[in-house]
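What follows are several structures.
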Structure 1
Amino acid sequence: MSLFSKNKQPPASSGRVNVFDIDYPFDRSSWVEVFSACAGRSFVVQQRFAELIVKDRDWFVDFNEQTLSFGEDAFPVQFIGSESRLSNTWMWGWNNINDFDPQILGLAEQVRTLGQQWQLQPLTAVQFDIDDTFNAHTLAMVATGIGGGGNMCYYIGPHENGSAVMAVPIKDGRVFEPVGLGDFVSILMSAIKQFDLDHKIFAESFLLWNGIPFERDGKTLIAYFPQQKLKLTLENAGGMNRITNIKTI
């Protein structure tokens, strides 16, 4: 039966899956591919985190008490790293020049360990220049995507000479709820406009996290949303997979 038959049954869903917990075929030594696998989840949870938790409230961090507060609500905090406006550089928290309690650096240490295992240099270099590819947002998207058990959001706290980049575990399940077809397509379009991504890895890892069954036949990916099917057409250009067409069927 044709992949595109309206009567074709969707593949069985195995539920929501973190792509880093399964044997998904991508190169974990490639920054672009790892970032692509993290980006969809991050777009969703960071928007929900801002709307449901932060709520435009003032923030305050107490590294001695290991808490990050928004208004009257305090959360346990992890220190990921810092940006410096003076040197235009990023430094990972595990370097610990601030002599923090090791407990607050657990996520940063986990990220470094994975970087060593994957031979992914941006996760293991102590300090490097900030640019469009490597900055507080992109590094925090990866840190919270690969570490922390899947329940982490990040917050960038500005200060006079740069920013402190932190992560907080969130128990509010609404932050991590899956998105519908319309929001999925909107996030997909926004992400591929903003970032250098492998579109196949981005789409498939996002679908896995979202719990949407899909199948791919060559250059065509079909995702079986409850409302209707989504068809993505892919091409390989310069070694990267790009989406050339998006439509519902």
Structure 2
Amino acid sequence: MGSKAVLQVTNVLKTFGGLKALNNLNLTIEEGTVHAIIGPNGAGKSTLLNVCIGQLTPDTGTVEFDGQIITGLAPHEISQRGISRVFQTPQIFEDLDILQNVMIPALAHIDGQFTFNAVKDLRHRNEVKRAAMEIIEQMNLGDQLHDRAGAMSRGNKRRLELAMCLVQKPKLLLLDEPTAGMARADTNQTIEILKKIKATGMTKVIIEHDMNVVFSLADRVSVLAQGTIIAEGTPQEIRESEIVKEAYLGGAKI
């Protein structure tokens, strides 16, 4: 487990109207760890990830990645620096096949923003194609290489989006509810895939409501409520925390 901070969120405030979605939030993600962020609906979890990837600009505060302030950069600039995100709803190209879906972000990572030229040149980028096929195999999607992405099951779409992130070789992977809407068998398969990714030492931030996923993967857990971190610790410390139980609807089991 590393001690270097790969992501540092400092005094970030983000408001929508009169609502403080993030309330002077501070968070440190250490290199090589799996850091879970949990909390009730509306706590600000997805807003936090959107600030980290440049989709939202905080009212005040900063986000540092690898020692450099990235606040104010465009999402594709942040992506090229080494941050990838898996969204709550799979962000895929539904009319393209699985291989094309994974090749496009790999090409975009090399060239900058998505371009029509990238799509046109798919068949001519052999190095990217080999890397894409390798990642697709790791996601257990190799037998569906040329299937239309939009026709896949939800679980397979989530794994496809994960492949689209991993092919960019990110230094930091942000996962926003990676098992949401999955059947238990799909969830278990995804946990095993994420465990294999964890073994590579890649730094990951996971937002997840399924505590089985959190406690199976996380090295450290932060609890977000009303836009601020109310508790942080190891999975066992969080499991036993009375403050955390109270945040989950008056003591519901987590």
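Across the set 1, 2, distance in nm of label points 7 Å out along Cα→Cβ at positions 203 and 235 reaches its highest value in structure 2.
Out of 1, 2, which one gives 24.8 for mean count of other Cβ atoms within 10 Å over residues 139-146 as computed from the coordinates? Source structure for this number: 1. To test your reading of the models, identify which of 1, 2 gives 12, 38, 32, 15, 2 for P(r) over Cα pairs in 10 Å bins from 0, in percent, for residues 43-162 alone when calculated. For P(r) over Cα pairs in 10 Å bins from 0, in percent, for residues 43-162 alone, the value 12, 38, 32, 15, 2 is produced by structure 2.
Of the structures 1, 2, report the one carrying the highest value of distance in nm of label points 7 Å out along Cα→Cβ at positions 195 and 219. Top value of distance in nm of label points 7 Å out along Cα→Cβ at positions 195 and 219 goes to structure 1.
If you work out FRET efficiency 1/(1 + (r/R0)^6) of positions 19 and 131 (r between Cβ atoms, R0 = 41 Å, to 0.05) for 1, 2, which one comes out largest?
Working: 1: 0.95; 2: 0.45.
The maximum falls on structure 1.
Can you say which of 1, 2 returns -11000 when helix-only ellipticity at 222 nm (-39500 (n - 2.57) for each DSSP H run of 4 or more, over all residues; to 500) is computed? It was calculated from structure 2. Once distance in nm of label points 7 Å out along Cα→Cβ at positions 147 and 171 is computed for every structure in 1, 2, the highest value turns out to be that of 2.
Any read-out appearing in this document is the output of simple, stated calculations on the displayed coordinates, not a laboratory observation. Because the structure is predicted, anything quoted here is derived from the model rather than measured. Cβ atoms are built from the backbone, for glycine too; each structure is taken alone.
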